[in-house]
Structures are given as structure tokens and as C-alpha cells.
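Student: The data blocks that follow each hold one structure.
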Structure 1
Amino acid sequence: MAAVAFPDFLKKCQLLLLAVSNADTLPGAVLDKGKRGYMYQGHLKDLLGQEEAFWETELTEAEIAQGSVEREFSLEGRSSFTEMGVEVKGGLRRAKSATVAITGVHALTFAAGAATKFKVMPLVNALRQQDKPKWKMVNGRWLVFETYYASEATVTFATDGNVNLQAEVEAAGGALVQGGGGLAWNGKRSFTITENDKVPFAFRGWQV
């Protein structure tokens, strides 16, 4: 099966790309869209209250990737790489590009019986009349209901010549999965990551 281009994948699955992300971006997060992407502002539980059970989440396998989904990054002028929940600390000066082939996607959603869009929307809209300062904190911003993770992927680097990129990366500090997870080199210019479930690459949500 041919690999799916990343923009086509996002469009088909109606996902919004997180150009800048961290582990705080999860269901219930409030994001503000700026020039550099969606920026984390806080979490709805600090504005709406509710019991902890209302905000409980669960991680599930997302059956939205048929085959693999490929995303390419230019590395011209870069020696490090921090994308899709993966960090390469250095050693990439002789790499021209990196291709991430995603073969597994996990989604973090609200748990059964917890918050849903239709439970949250009336609570948020009520702030307009009941608490204007809190309303200003969400008005026009994005509320996150699902986050998506490249839980399994292979990163392949393109280089000029037969470069031992693995040795150069490891000498510069190595590569890791942000927030924990597995990483194993397949050869001199490629590695595979697993259990990458802390830093999302995309989300679904609602703009207030």
C-alpha cells in the first residue's frame, strides 16, 4: 500500500496540526493560534471546575492511518531535530532531510462518562454572562477534545554519501522519544520509535 502524504492525512481525518506542542496539550487544553502555531494557554478545569472524574482521559489506538503516513522535513542549516515527539540533539549537519513514516497512531480522548463537547459547550458559553474575566480567557480560542500521537514511526535521514549518521548523532548527545518511549536504530541513517504517547502532533477541537 502506497504511503499517504501528511497533508492529505490531516485533511481526511480533520486534524489540526500542532507545529509547537508539549505534553500539556491534551483534552481540555485551551490553545491560542498565533503565527508560530497553536500555543498552550491553560486547562479548562481551572476555569470550569467540575470533579476530577469529569476530566479523566484514556489512550486508545486510532484506526485512522491505513498503511503509513509520511511527512518530510528539510534539515538544511540544522544540526538538531525536534518534531513529532522525537528529539535528535545534534549530529545532523550532513543530513539533508528527514522523513517520518508513521505506522501507528494513538488518540487521547475523554474517558467514557467524562467530559464531551456537548457537556463542555454549555459550561463555556455560560461564562459569557456569569464570569466575564474567564470568558475572555476562552473567547476566540481553541478547546481541545482529542489529541493524536505518532506512537510508532520510522525516521529516515537523507545524506550526501555513505554517512554514519548514527555515530554522529550519538556523539552529539543521541536521539530520544520525548516523555519516554522506545527508540532503536535500524542502520546508519534510520531509527524506529515506539510508545510515543506523550507529545501529540495534532488535535481535534472547537473554536469558541
Structure 2
Amino acid sequence: MKNYQELKNGMVGDTVTLSDFQSCVEFKSDSVDFTISGVRKYTDPEDRFTIIAYELEGPNEDTPFLLVIKQVNETHSIFVYYLDTDGDVDGDPDNPYSLLFDENLENLLDRIEVTVYYDDSEKDVNWDVLKQTHGVKYIDANDNEGTCTLAEYSTEDENNSNNLCLIDWRGPSYDGEVELWYGCSIKDQEVKVTSTSSNQR
């Protein structure tokens, strides 16, 4: 639990060290250092969960990462995601993000099919919803506040062992924004946050 309390106190500029299997394989190292570039906070409207999410800059600067620390009652879970895609939604059927929504454009689909690309090939991956929560209160990395929909998905298809998907949908489906992240859960001992000398706790 001590490590979890330390994880919750991260600040911009702090170092996040990951030693989970995915990160080690991706960067061919026993551990990988990232820098916290932004801090997000999410709160369920019925206080069922809270999330602290650190935007990370790492060895691959072209790929944003997100370290998610989710607390439900007295238990917590930790996840690492990388940003697959993000963009505007506008209700236009030709907009690729419209494929994420039901026919009424009011909810994200319970099952979405996404084409993923890696190793010079492409394949379809089916994602099934685990939880979709509307009205989640957020404070983003720029201290902007509002509400969004957070949806968590999982897949049994092969996706480079990233079997989880997180969608952050802000605004209405005819004039909003969406982020789609892929990732996996990690263990407490596989992540460490080290404060920088310039940060005050």
C-alpha cells in the first residue's frame, strides 16, 4: 500500500520507472524511465471510483503513454496505455470515429471492431465493453474541468498483449473529441515514481 500512496502523489517533472513485461520488451531494457508531462484526474459521478492518470514522455517521443491508477473503494489497479489515435467526432457517418457509436450516437458501442497495424501487417481486433460511465468529472493536464464518458474494453484477440482499451470521449458525438488508448494492467512492484528535487510535496 505504501507504493500506491507514493504513486498517487506524482507531479509534472517526476520520473516514472516501469519494469513490466510489455515495457521491457518494447524498449529492450530491464526498466524504462518516463517523465510525467501532465496529470489528469477523473471522478465517477456517483463516487464509485477515482482515477489519477499521468501523461508520460518516454524514449519514443512520438508515442504518448498514460499511467492510470484507479481506486475502487479500498482496492486499486494500475494500467499502462499508449495512445493509438485521437480526433474530433462530428456525427458524420464518414467520420471513422462515428463507427465507435451506436445508431443514435448517444453511447459507445458495446463491441467495437478496430483494425490495428504492426509488423507491416494489419488485422481486425474485436473489443467488448467492460464498463461505460457517463458524466465522469475530469481535470485535465491543463487544469481544464468538465465531464466526459470513460469506457473500458477488453479483447481476447491478439493485440501484442495489450488486451485492454480505454476510450475518453468528451463532448457530444456531433461535436466532441475522442481518445483511444491500448494497454494492459501492471503490478505495484512494476512501477515507481521518483520526485525531482525541484518539486515540492
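Student: Figure out for me which of the structures 1, 2 the number -5000 belongs to, where helix-only ellipticity at 222 nm (-39500 (n - 2.57) for each DSSP H run of 4 or more, over all residues; to 500) was derived from the coordinates.
Tutor: This figure was derived from 1.
Student: Identify the structure, out of 1, 2, from whose coordinates relative contact order in percent (Cα under 8 Å, 6 or more apart) was calculated to give 27.
Tutor: 1
Student: Here Cα extents along the principal axes in Å was calculated and came to 50, 41, 29; which of the structures 1, 2 was it taken from?
Tutor: Comparing all candidates, it corresponds to 2.
Student: Of the structures labelled 1, 2, one was used to calculate distance in nm of label points 7 Å out along Cα→Cβ at positions 29 and 189, giving 2.2. Name it.
Tutor: 2
Student: Starting from the value 74: which structure in 1, 2 was percent of Cα pairs over 14 Å apart, for residues 37-108 alone calculated from?
Tutor: 1
Student: Out of 1, 2, choose the structure whose coordinates give mean projected area of the Cα convex hull in nm², for residues 77-172 alone equal to 7.3 when calculated.
Tutor: The value was obtained from structure 2.
Student: Comparing structures 1, 2 by distance in nm of label points 7 Å out along Cα→Cβ at positions 85 and 125, which one has the largest value?
Tutor: Comparing 1, 2 by distance in nm of label points 7 Å out along Cα→Cβ at positions 85 and 125, the maximum is at 1.
Every number in this text was worked out from the coordinates using simple rules, so none of it is lab data. What you see is a predicted model, and the numbers here were worked out from it, not measured in a lab. Cβ atoms are built from the backbone, for glycine too; each structure is taken alone.
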